[in-house]
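Once you scroll down, you'll see the structures, which are given as structure tokens.
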Structure P
Amino acid sequence: MNIRTPIFLILLASLLCSCMGMPATVEPVTDFELERYLGTWYEIARLDHSFERGLDKITANYSMRDDGGVRVLNRGWSEKDQAWDEAEGRAYFVEDPGTGYLKVSFFGPFYGSYVIFELDKAGYDHAFVSGPDLTYLWLLSRSPDPDPALLDRFREEAGKRGFNTGELILVNHN
């Protein structure tokens, strides 16, 4: 074993752990009910990332896996390619199942945070979601065309938490 191996392992562990945190300004919802969260959600707004760049009509569908985790199927339309782009992943609770804090993987053993920091608990009609830092942010809705007041509130709440809401991308569902 050479000296580079332990250094590599420490760096890899550090990288993996950094993807499982959350912004200090974000607190996951409690009294979360996974059964009510399952199904199809429409992505209404997001911060830019290469894995979604150029996609419209983005949806996320959540369903149960045989191992007790959650199957995640993200789907978006590429106008450029004239084709649907899909990514399938898996998610598991980081803490207890009543806390909206999950880890999601689309790439083998690499997980990232999925933190639901606001949720319409009456109807499970919208969710504000963060990743491990302030560069990951999504507004999800059960409707592709939610009330504009929801988007205003999303901008306000995300802005209070330090997200750059001036960089939000509104997803086209037409």
Structure Q
Amino acid sequence: MDVLGVLVIAIVTAVGGGTIRDVLLDRHPVFWIEDPSHLLAAVLAAAVTLAYVRFRRPPNHSLAVADALGLALFTISGAQIAQREMMNPIVVVVMGTMTGVAGGVIRDVLSAEIPLIFRKGELYATAAIAGAILYLLLEAAGTPRQIAALAGMAAIAALRLAAIFWGLHLPVLPIRDD
């Protein structure tokens, strides 16, 4: 990809899930239109990454690790936004998961790759779902919101990182081909 392509992919990845969430929740304006600093952050992150890889080879799994941390942050922040909109807990989990994974799905589709959430047994959306549920359960049990949020993010990051480094996968059910 050229520099413009990298910037477009960075922006779409960063704001794609939250944009879909905001449209579905009928939040106006969409978060990055209201506060364009989100676009600036995506562009700056892409620029720093481009500068780094120009002179050094990125460490193994570095982009996957950054993606795992982003998944954790975006999932829980998306869940909290849906919570503030007084959504049902199931909707909170779905909106949190969507916020975390949809930008990556759009990125992968635009890059002509099979999205991570559709790869066999990949622990990606599952990690987001588990972390969002943990966040809600802890908060319902009386844990302070910040602590519950950190625990949810830690669970998402831990599950995703375990999948990356140890090859953990969900079982895949075979379909008989008769």
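Any read-out appearing in this document is the output of simple, stated calculations on the displayed coordinates, not a laboratory observation. Quick caveat: nothing in here was measured; it's all calculated off a predicted structure. Cβ atoms are built from the backbone, for glycine too; each structure is taken alone.
Consider the structures P, Q: one of them gives 1.4 for distance in nm of label points 7 Å out along Cα→Cβ at positions 62 and 94 as calculated from the coordinates. Say which.
This figure was derived from P.
I have 2.5 for distance in nm of label points 7 Å out along Cα→Cβ at positions 30 and 142, calculated from one of the structures P, Q. Which structure is it?
Only one of P, Q returns 2.5 for distance in nm of label points 7 Å out along Cα→Cβ at positions 30 and 142, namely P.
Assuming 48, 28, 22 is Cα extents along the principal axes in Å, for residues 22-117 alone as calculated from a single structure, say which of P, Q it is.
Of the structures listed, the value fits Q.
A value of 52, 49, 34 was derived for Cα extents along the principal axes in Å; which structure in P, Q was it taken from?
Q
Upon calculation of helix-only ellipticity at 222 nm (-39500 (n - 2.57) for each DSSP H run of 4 or more, over all residues; to 500) from the atomic coordinates, which of the structures P, Q produces -5500?
Clearly, the read-out refers to P.
A value of 45 was computed for percent of Cα pairs over 18 Å apart, for residues 102-157 alone; which of P, Q is the source structure?
Traced to structure Q.
With FRET efficiency 1/(1 + (r/R0)^6) of positions 46 and 134 (r between Cβ atoms, R0 = 25 Å, to 0.05) as the yardstick, tell me which of P, Q scores highest.
That would be structure P.
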